[in-house]
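Each value in this text was obtained by applying a stated rule to the coordinates, not by laboratory testing. A quick note: this is a predicted structure, and the numbers were derived from the prediction, not measured. Cβ atoms are built from the backbone, for glycine too; each structure is taken alone.
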Structure P
Amino acid sequence: MLTSEAKSERIEVRTTPSTKALLQRAATSSHKNVTEFLLEAGIAAAEGALIDRRLFLLNDAQWSAFQDVLDRPVMSKPRLSRLLLERGVLE
């Protein structure tokens, strides 16, 4: 997260009283206010949800198999070619 960027956006959350109390206790125990606590946790969760779209880990056998697939010669796929030439339902 860029800390030099001005904070101009607002996020609103509705919750139950018990959830709010839980978040307040957790924030206090972390020496943060609820906003800081939620932003930090939300950013970590968002990065975790998106990391597999940027990075994937393979062991040696998986990496070798992955490279083998990438190195295979291109195969003709006539049905796919026909499909891509057809007009879509939204066109």
Structure Q
Amino acid sequence: MFHQKKKKEALQIYLLQLLLNVLWSALFFGILSPGLAFAEIIILWVSIAITMIKFHKFSNLASYLLIPYLAWVSFASILNFAIWRLNW
């Protein structure tokens, strides 16, 4: 029972970070707000890291497969910040 609860929690965090990914696109490209998008992408980055930690308890592979995604979001964060600063 405890194991199933932890799996459910991990999947909920996974779904949260997927929703945050969609929200970032809407903020950055939809309403053209790089400042809000930057704040949101930091939350996205943290949620991906937490997802990796939660997944690692059940599957090393699942956790490791998120490394390129975290790297991409890190790079996107830097670009987002630069665009936000250039448009200040």
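Have a look at P, Q and say which one yields 2.9 for distance in nm of label points 7 Å out along Cα→Cβ at positions 27 and 59, as calculated. That value comes from structure Q.
Suppose you compute Rg/Rh (Cα atoms, Kirkwood Rh) for every structure in P, Q: which one lands on 1.07? The correct label is Q. With mean count of other Cβ atoms within 10 Å over residues 51-58 computed over the structures P, Q, the top value is the one for Q, the highest of the group. One of P, Q was used to calculate helix-only ellipticity at 222 nm (-39500 (n - 2.57) for each DSSP H run of 4 or more, over all residues; to 500), giving -17500; which? Clearly, the read-out refers to P.
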